[in-house]
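J.: These are the structures, in structure tokens.
No value in this document is a laboratory result; all are computed from the given coordinates. Fair warning: this is a prediction, and the values are worked out from it, not measured in the lab. Cβ atoms are built from the backbone, for glycine too; each structure is taken alone.
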Structure I
Amino acid sequence: MRVIAGSLRGHRLECPSGLALRPTSDRLKESLFNILAPCVEGSRFLDLFSGSGSIGLEAYSRGAGRVVVVEKEASALRCLQGNLKRCRAEEEIFVLAFSVPLALKKLSGQGDRFDIIFLDPPYQEDKLYKETLTGIDCGLLVSPDGMVIAEHPAKKALPDVCGSLHCYRRHRVGDSCLSFYRLGLDPPSTSQ
């Protein structure tokens, strides 16, 4: 794994070994950030189920104004903190070492709003997708013009609507899919 573009371009990232983690591939990450390109610079970016921190570091490298990453698993958290140190970003990226539901409550209680929220729960944990989307919606964490992106297996369909979040786009890369949500929009389009 590596940072693909921006100020940290080319930095190698470690991934925790021996865990049931499935890091976002460089190919999928590149597709994601090609889609997000006009929106990242200066944005408030939240990376949930962060794992190694790859997505948050990519957002920071591409000019996000504020990046918050959430990871509770101890081994993944050590790896994430090592990657932040390796990239000299440990003072720039805010780490919440909590479960995602607790982090969402904490951020909501502080009145935080994000322009881009990315979530990539363990693929085998089906219920985490809807619970997390509901928590984001109920916590009013996405800014009015913001978006929520869920990475999931292409074979697993996520809901078109979750509270006030409406899926407006799906983008498939190999066996994975990115579902894009905004507040109250039309049905999704699909791209390959």
Structure II
Amino acid sequence: MKTFSEEFLDRLIEISYKITPNDIENMAKCIHKTKINKGNLFIIGVGGSASNSSHSVNDFRKICEINAFSPFDNVSEITARINDDGWDNSIVGWMRMFFPCENDVLLVYSVGGGSEEKNVSVNIINAIKFAKSKRTKVLSIVGKKDGYAYYNSDVAIHIPSGKDMVTPYTESFHSIISHLLVSHPLLQQNQTKWESLE
């Protein structure tokens, strides 16, 4: 009988084979276009996905030399916006200060992708609506196909984890796909530290 660790890792491998590589390539091309046009890459997520978005900002800026930003990197500003404007409008208020346009990209990390009916991740939904109104491209990596982000993104990557353990697998693949993107030949500008020492 397999241990939990063996089952978890086996399923991780199984999921990776079900992800469509072409979707990741299209995502890389979209971000590359933003880089060429000197646009901004806005990366958003809430909960554990907020941490993944912050990590990605570091990598896209340092490794790819892309103007990447996350609203949760300035805790004073985002909490002030939550306090004054409400949770649902917190990300939109932050994005508005960058004057987003067609040269920019919004990258969404989310497990469910938001639901207006269930009142879940409405701040992400509003950020997507705002981005669309400014002709900003929307990319998403999500664990659910029935969420708002999946149906309203220019490129959406679904993490097919099944019905249980959707959150741990989706948030794991946020990090995996993010590292794939910053290592992509279209995007990587600088070597990472340890590889540069070889």
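J.: If FRET efficiency 1/(1 + (r/R0)^6) of positions 92 and 148 (r between Cβ atoms, R0 = 25 Å, to 0.05) computes to 0.65, which of I, II did it come from?
T.: Derived from I, not from the others.
J.: Give the label, chosen from I, II, of the structure having the highest value of relative contact order in percent (Cα under 8 Å, 6 or more apart).
T.: For this comparison of relative contact order in percent (Cα under 8 Å, 6 or more apart), the top structure is II.
J.: Have a look at I, II and say which one yields 0.80 for FRET efficiency 1/(1 + (r/R0)^6) of positions 36 and 76 (r between Cβ atoms, R0 = 30 Å, to 0.05), as calculated.
T.: Of the options listed, only I reproduces it.
J.: Which structure, out of I, II, was Rg and Dmax of the Cα atoms in Å derived from, given a value of 15.1, 42?
T.: The read-out was computed on structure I.
J.: Here helix-only ellipticity at 222 nm (-39500 (n - 2.57) for each DSSP H run of 4 or more, over all residues; to 500) was calculated and came to -9500; which of the structures I, II was it taken from?
T.: The correct label is I.
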